[in-house]
Structure I
């Protein structure tokens, strides 16, 4: 996923925490240097679009599914 607005490791942590609070998310990693987040999830419980929306709502960072 592309995540716009992260500027430090604290931002990475906020994105990881927000992602892991979503039902169906198994793991999450974020990189402010790359402006990305990698999320491992159960497709029976959630979707990339739902994850991106939830991260954006919880953190305020623009989050979109990488194409």
Structure II
């Protein structure tokens, strides 16, 4: 799916997460396949392609600036 939507070079959620030593397994267990979510700049640009999904799925996310 990511190939067809030209998203193969986009970062994945796992690339944004920093985990303290020893917590890797717990984070992987909780987030599971969401770690492969694809980062996009604007979901609106992909709406047409997303509506054509049938038996496929993809998890996307738009990063927000850190305000903490």
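Values in this text are rule-based calculations from the coordinates and carry no lab data. Keep in mind the model is a prediction, meaning the values are calculated, not measured. Cβ atoms are built from the backbone, for glycine too; each structure is taken alone.
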Problem - Entry that produces 1.6 once distance in nm of label points 7 Å out along Cα→Cβ at positions 13 and 37 is calculated, selected from I, II - result: I
Handout entry: Parent structure of the calculated result 32, 22, 18, given that Cα extents along the principal axes in Å is the read-out and I, II the choices
Key = I
Completion exercise
Note: helix-only ellipticity at 222 nm (-39500 (n - 2.57) for each DSSP H run of 4 or more, over all residues; to 500) at -4000, derived from one of structures I, II, originates from structure II
